[in-house]
Each structure stands twice: as C-alpha cells, then as structure tokens.
Structure I
Amino acid sequence: MWDSVPWFTEGGAEHSSEVARLLAYAAFGGAEGIIGAGDLRVRALKAPAAAVQVLPGACAVLNRAPGAAYQAYAARLPTADEVPIAATGAHGRSDLIVARIENPYSYGETWPQPEDPAAGPYVFTRVISGVPKTTTSVRQVRPQDSAITLARIDLPAGTRSVTQSVITDLREMAAPRRRRVVRALRGVWSTPDAVGNIKLPEHEEFPQGARWDIEIPEWATSATIIATWAGLDQRNPKDSYGYLRAAIGSRRTPWTRFNCDWVGSHQRFTFVGGGTVSIPAKLRGTVQDLVMHGAGEPGFKGLLEADGGATVFCDIEFVEDPDQDAV
C-alpha cells in the first residue's frame, strides 16, 4: 500500500515523516556527510583542555534503522559544540567523534524520548570511546547507528588535555563539487622553443606561451593537474635530461623527469606529468595563471624543443574536499 500523501499535495494533507526523509534522501543523492567543506570540523580548544570543539555546519545522515530505506536526515549545528573527552590513565585510548541522530520514533529504535517531543533534541555530537586506532568510520564499530564520522582522537597514556596533533579529521562530504578545465596549444612554435639550457634549481616556462588564466572556484580545496608535452623534438646530438611540471598560481606539482638519450638521429617524445595540489583559502575565487614549467639536469647539454609538430595540454580538475583551512 502507498504512503497515501506524497510530497507535495494541497488541501491541508499531512505528509508522513518518512516521505519528508525520502525527500532529503533524494536531495542528497543517497549520500551522507558534511554539506560545506568547512562544516563540523573537530578542533582542540584554544587553551587545550579535556574537551574538543565541533565547528558549526550542516550534514546529511542516512537513516539506518531497519526498514528505513531511502531515508535521510538533514541536520545543522548553528553554533560550536564543546564535547568533553575523558582523560587517559596508564594506557592510551582512541575515541571516535560522530554526529548521531537519536530518534526513538523511527522503526522501533530505543533511544530515550526527549521531554518535549516537538523540540527534541534528536541530534547530538557523541564520543564513541575505546575504538581501535585504525578506525576510520562509525560503520566499523556501530554499523546500525544513523551517524556520520567527524574525527578520531588518539590519546597517549596519561593525557588530560586534547591537542590538535592527536585529532585525525575523518569527515567526508555528501556532495562534493567538481569542475574540469582543459587547455591546449598545438603547433604554434614556428621558432622552436627549447628546454634544457636553464638548469635546476632554476626553471622556465616551457614551452613559451603554455600559460592560461584560470578562475579557481570559491569552493575548491584541491586540484588535480595532468600536464602533457607531446611531440617534443630532440634535435641536437646530445643526451637530454631534465624536468617538467605544471603550476597554478603558487601551487606546483612535483617534477616529472625525462631522460632522452641520443641514438644517432632526432626523435620525438611525449611526457605526462602533474599531481594533486591543495588550494588554500587565499586562492579560492581568484584568477591564477596555469603554467607549464621545464628545467634541465645539471651536467647535460642536450635540448628538447617544442616546434610546429608539438602539442601541449593541461587538464585540471578542481575538487571540493573537507577543508583543512577551517578555523
């Protein structure tokens, strides 16, 4: 039999809580986690003490009560929540910090009923104490709880105050945003541009013109860059050794090495480099140069050139991850 009142009907019909939670489930795409990148981060107090602070934010939490398929809760923490953490004795201890829904009216769950059912509360920051130090999810220790994992605190023996160094951030986002940007240049070097004359630790834009203005999304916390140098020509009869990388603003990927031994005639080579870089708060929402860099290996005189037969690509994907810059 249907739940008789779907969302949304007129005429004063009353919708069930199950239908409302179905709407939340659909809105979150069946996912759970924090909503904004800086939400619900667990931090030590400014003056470390036997407590931690959960920063304001919002989250989606799947209803894991038996029979609660396609249901989710939407919860918000408008002000920071301070949570006590018990001291350790002769042995260390790991505690899991979670946001948990405790709804005694959901499919026979046995949570205590609030004094005022209309006002609750039904959502809490909870400490699950004494978990294995390898725990990364509340699913590992309490799989039936309607809860999301925020952090793990690994307390050494004899600890009375919690410092930031013992807190491991375990938040995940319900719906992280992504944006992909691709830029390319092909065959524009009528005068070949060489890499190898400038040696590490110095570097140069390579090839010249491989530079684009990129708008960094305001929500981006990291970017994965794949840089490709295709069809580079080895013309001079010397071994060409060096390095290639990409950069956006002040954020640079690791160097990719190239070793091109001279074999008696010129050859063309293709290299792929890049990596994932963090995007600090000061760069978000700004326009930055996306640049390809090159440098030669000291001691080698060979050159690689970008000419009319070369193509370069930069493929960058901005990602929204739980934000480590939150304060």
Structure II
Amino acid sequence: MPDTYIPVLRNKQNERDVIQYFGGFSHFEGSNKNRLSLHPLVEITDDDDLDNLKPFQDAGELVLVDLPVYQAERSSDFGDAIESTIEEYGSRRAFYLENADRIDLPVVSGYIDETVDYGVHGLLQGALSDTYPAITHRLMVRMTGSLSEEQRESLRKLADSLRPSDRVLFDVVDVGYTEELLADLRFLSEVFTGNERAVLSIFDPFNDERENRSPHVADELGIRGFGDFAINVRYPGGGGRGETVTIRHYHPNHSFVEEFEGNTYEEASNELTGWDLWRTTHCDYCRDAKRLSKGDPSTWKRIRMGHYMTSVLRNEI
C-alpha cells in the first residue's frame, strides 16, 4: 500500500486548526512504525498565504505549494484572488521565481479543459528548474475520453525533461471510475516511472463517489502516494445548506464515507453517535463529536477532516 498521504488544503482557519493537531505527531506514539508520511499540498491565493505556512510546515515532512490556475477559471472569491495575484506578478512563473525563498516545493498545476493541454508543464519545468531543485507537476486527468495521441506525446516529452527529484501527481478531475480512466492512469504511471508519483481524488463523497479508491488504485499501479481534499470540495464557496443537515464520517479500514442526516446538527450527530459501528475512542475528533450536542458547519468540518486524516495517517485506509 502507499506510504505517503497528500491532503489538498486551502490556507484557511479550519484547515490550519486541523493541520496543527498533527504537528509533531505526538498522539501517534507507539504506532509510528505504521504511520504514513504527511505531505500537505496547500492551494494558496496570495502572499499572505505564503506568510502563513508554518502550521503546515510543522505538521508535514514536506509542504507542496500550488497557485492553482484552474481555480481562476471559475467565478468565485478564491479564483478571483488567484487571478489578481497572477496579474500582480505578471505570470505564474514570476510568482514562483520571486518567492523561491518561501516555497520548498512548487506545484505546477494544469488547467481543466475538456481536452487538457499538458504543454504548459514543460514550459514551466524549463523556467523553474534552475531555481528549484525539485518541482511537482499536478497533471489534471479528465474522464471525457482516453488520452489522445497528441496528449500522450506531450506527456512523454515532459517525462523526458524531468529530473529524478521532480514529482508528478495524477489529479482525477471528474467524478466516477472507469476502465478507461484506469488505463490512462496506468499509462501515466509507466511514462513517469522515474519520478515519485501520487494518485489524487478518485474520491468525492459530495457527489456520491463515497468510496475512497485513490490508495487502492495507487497500490495497484505501484505508486507510493495518494491524496484528496480531506472530505472537502474541490471548489470552495460552492453550494449551501439544504433542507436537512448531513454529517459525513469516514469508516476506517473500509475506505468509505457514511452519511448521517437530520433536520439539525443535533439530530444528525445523534444519528452518527448512535451508529452501531461508532467508536468514540477512535481519536480525539471522535471524542469531540460525542461531546458535541449541536455544533455548526465549521466545527463539523474540523471533526470530519480531523477524523479522516487521523484514520489515513494510521494507515486505516
């Protein structure tokens, strides 16, 4: 099975509160032998986010930093902030070069087009490699059809330009899992066999893809790393509360997110803690859930994320 977990997080208060809990891993004493490595990937928007990376650096053995241009393709406060930063610096290339003293490992993420253009990765590899001893490429993988021959050739050229220190992430954008997707991931794994690789996001419990396939696909392909949005949405700020409340809770060792509903958080939490497979003693976040009578979206987000990340890092995948 994989030995590295890459949570994709925003530099927001809830995320910082959760990641701080894992700083030093003191609560894993006695079980460190089986613990996965933690490499947070932080999606940032501006210089302020760069100034506030310490909670992630304290918790993770390595911190990956991404100014995710794909977020700027959507109309949202998060995307608009990224677009403003790129306009301020003139380009993403300039942003990374001017902030090399604050970024350990830059992430070059792609755009999410129906037909993804992977050529931009090669251009930024050439522009950044003299400054950074290692670069991570976050390749967006679509399920709109198998990779075209043109795309495959672009990916082969990128692989030829990478150094052994560079990393590659295969980020599955669309919801679902098909044989065509697995074939594309197998191709990518073989093309980038000389680099450390990870599979991201074959897991979206907000869109009925509640089975966490990423670690198992990574294992099948012989890949060491996997990651996801830690039971959060890819695009922040979307949606709102419906007529009922839903609490999502990861079922350790079963790779599945269970849903518990109610008209209020109190009702939903009672459904959760009354579940016949509920374990109050599983982790500190489960104890918090048991003590909590009501709560709010932020509190339950922290519990959801913290319980899930604890489970993953304990290798309860």
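Sorting I, II by distance in nm of label points 7 Å out along Cα→Cβ at positions 127 and 207 from high to low puts I first, with the largest value. Taking FRET efficiency 1/(1 + (r/R0)^6) of positions 175 and 255 (r between Cβ atoms, R0 = 25 Å, to 0.05) as the measure, the highest value among I, II is held by II.
Between structures I, II, the calculation of FRET efficiency 1/(1 + (r/R0)^6) of positions 151 and 279 (r between Cβ atoms, R0 = 25 Å, to 0.05) yields its largest number for I. When helix-only ellipticity at 222 nm (-39500 (n - 2.57) for each DSSP H run of 4 or more, over all residues; to 500) is computed for each of I, II, the one that comes out at -11000 is II. One of I, II was used to calculate FRET efficiency 1/(1 + (r/R0)^6) of positions 71 and 183 (r between Cβ atoms, R0 = 41 Å, to 0.05), giving 0.40; which? Computed on structure I. Comparing distance in nm of label points 7 Å out along Cα→Cβ at positions 159 and 215 across structures I, II, the highest value is found for I. Supply the structure label, taken from I, II, corresponding to FRET efficiency 1/(1 + (r/R0)^6) of positions 103 and 247 (r between Cβ atoms, R0 = 41 Å, to 0.05) with the calculated value 0.70. Considering all the candidates, the number was obtained from II. When mean projected area of the Cα convex hull in nm² is computed across structures I, II, the figure 25.2 traces back to I.
Rule-based calculations on the coordinates, nothing more; no lab input. Owing to the predicted nature of the structure, the values given are computational and were not obtained by experimental measurement. Cβ atoms are built from the backbone, for glycine too; each structure is taken alone.
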